[in-house]
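Student: Each in structure tokens, the structures are laid out below.
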Structure P
Amino acid sequence: MSDLLSQGTSVSFEFFPPQTDEAEEVLSRTIGELESLHPSFVSVTYGAGGATRERTHDLVVEINQKTSMTAMAHLTCAAHSRTELVDIISRYRDAGVENILALGGDLPNDSDLSAGELEHALDLVRLIRATGDFSVGVAAHPEPHPRSPSLAQDRDRGAEKLGEADFAITQFFFETRHYFDLVEDFRARGVTTPVIPGIMPVLSIAGTKRMTELQGSEFPQWFLDRLRLVEDDPAAVRATGIEEATRLCQELLDGGAPGLHFFTLNRSTATREIAANLGLPN
């Protein structure tokens with residue numbers, strides 16, 4: 001992954017493991033349509049408490065073996081013992097997977113699972129390093145993590161974690177200042193590891209509000225006000241979301257962001273529209 005990121009501006013996509021045959025067909029089409037954009041890599045999410053453990057593994061291996069794309073596995077330490085994690089990591093190593101995104105993760109709601117033996121994502125980064133020759137990424141929060149007691153402590157912990165990783169991918173956000181403040185704060189702490197901004201185009205007001213609440217991030221009032229002017233017209237809401245996502249991406253690239261990571265929700269159309277607006281090769 002480090003080699004891919006050194007080749008210039010990266011474009012990458014996130015997928016999640018499908019749960020039904022119909023969803024699997026949708027994802028298969030999406031992968032085919034986005035492969036033509038020649039992404040630097042793609043990533044596959046990991047369900048809360050390891051709910052998609054096997055499906056994540058199988059999808060990552062399938063993408064690596066059957067497409068031209070490089071796939072990265074998400075892995076969380078929540079709910080797993082150290083022994084379980086070593087087994088999961090070793091299976092990826094033995095399958096030829098070279099890239100893992102190390103996350104703390106959350107337990108499913110109403111779960112009776114234990115929290116797991118590794119407390120933080122940094123512990124997982126170190127375990128992955130000890131288990132195989134992987135490129136390791138971590139998550140970064142342009143707006144403070146919901147459980148962080150303060151912005152300063154959030155930045156301290158984020159910088160420590162990023163300092164032992166190869167790159168970070170951020171949670172989504174809607175104002176460039178959040179990203180550039182994050183990068184500047186990391187640099188002030190001596191960490192210059194690449195931080196790739198995560199992009200989530202707004203395609204519906206209600207859906208985005210749910211996701212921002214779950215993530216603990218801001219849905220800016222100016223953006224909400226603009227969307228509410230056309231809220232009775234879903235096509236206009238979607239067009240506004242694509243326009244704002246394009247603007248956000250362009251400002252990030254102009255400001256020196258090393259790439260863009262699109263949260264696709266297993267659909268390709270919005271991502272392809274934004275890529276075309278930005279003049280990215282296809």
Structure Q
Amino acid sequence: MLSYRHSFHAGNPADVIKHLVLAEVLSYMTRKDKPFDYIDTHSGAGLFELASSDAQKTQEFEDGIGRLMQYAGDNDAIMRYIEMVKGFNDKKLAFYPGSPKVAEQYLRKQDKGWFFELHPQDLPLLQKNTAHKRSLRVKGEDGFKGLLGLVPPLSRRAVVLMDPPYEIKTDYQKAVKTILKAHKSFTSGTYMIWYPVVDRARIDQMEAELIASGVRNIQLFELATSADTEERGMTASGMIVINPPYVLKNIMDAVLPELVKELAAEDGFFRSIELVAE
């Protein structure tokens with residue numbers, strides 16, 4: 001059994017960029033009344049208590065959402081994200097929403113949410129955190145396989161988030177291959193792959209495989225809190241988005257410099273690129 005639990009990392013800078021992009025994509029989807037499906041392949045527990053022993057052991061949230069809560073700038077997307085997080089808290093930052101709870105803020109009565117989780121401790125927590133809405137479906141199954149069973153959706157509109165823990169190094173290629181297979185079944189869906197930068201060569205390979213696939217309209221958004229290095233763990237993370245909303249690139253072009261300023265060291269940087277044109 002894999003050991004990864006997101007409770008150690010909830011609210012860190014990687015979560016900030018992941019959930020900010022997710023929120024903007026889902027917000028765009030709600031501009032139309034037509035229903036859509038949201039598919040979350042590696043959901044985690046859904047909601048995280050920052051006073052827990054897991055979160056306090058690493059205190060990674062202090063360098064992410066903890067810092068950003070003090071944001072004094074005027075970027076609309078960042079302020080929307082902060083307000084969303086505040087909705088889970090009273091005056092003090094005590095809880096951080098994972099992707100299922102972020103998505104829930106945007107899913108309407110006509111939409112469906114599909115959440116996959118295999119970890120035996122996180123699965124019951126996810127079930128508890130989503131039990132109040134019948135439109136949210138939790139499956140204790142492999143999300144890679146589960147995604148392929150849900151596309152194309154009956155709604156003909158879908159947003160997919162794939163963010164495996166990458167404990168198994170083959171997950172980098174597995175994520176790309178699975179998303180490409182899903183895209184082949186349903187070409188109009190919006191597909192997001194979150195990735196960590198621990199070994200830059202693995203990300204270069206993911207990008208190369210996507211470019212070579214023939215799939216069009218791919219964008220990449222990355223936040224690096226420090227320069228690449230092989231001497232320690234994750235220094236950056238990003239989101240690859242296939243079929244992004246047309247507004248997303250402009251939004252992230254404004255967001256990322258602000259996030260670097262708020263969350264990164266002097267050698268931090270960002271990338272906002274069109275990997276493949278439309």
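Any read-out appearing in this document is the output of simple, stated calculations on the displayed coordinates, not a laboratory observation. Since this is a predicted model, take the numbers as computed values, not measurements. Cβ atoms are built from the backbone, for glycine too; each structure is taken alone.
Student: Could you figure out which one of P, Q the value -14500 for helix-only ellipticity at 222 nm (-39500 (n - 2.57) for each DSSP H run of 4 or more, over all residues; to 500) was computed from?
Tutor: Considering all the candidates, the number was obtained from P.
Student: Where does the value 1.3 come from, among P, Q, when distance in nm of label points 7 Å out along Cα→Cβ at positions 10 and 194 is the thing being computed?
Tutor: Of the structures listed, the value fits Q.
Student: Determine which structure produced the value 17.3, 49 for Rg and Dmax of the Cα atoms in Å, calculated from the coordinates; the candidates are P, Q.
Tutor: Derived from Q, not from the others.
Student: Ranked on FRET efficiency 1/(1 + (r/R0)^6) of positions 90 and 234 (r between Cβ atoms, R0 = 25 Å, to 0.05), which label among P, Q comes first with the largest value?
Tutor: Q
Student: Quick check on the output: 24, 18, 10 is semi-axes √(5λ) of the Cα gyration tensor in Å, for residues 58-121 alone, derived from one of P, Q. Which one produced it?
Tutor: Comparing all candidates, it corresponds to Q.
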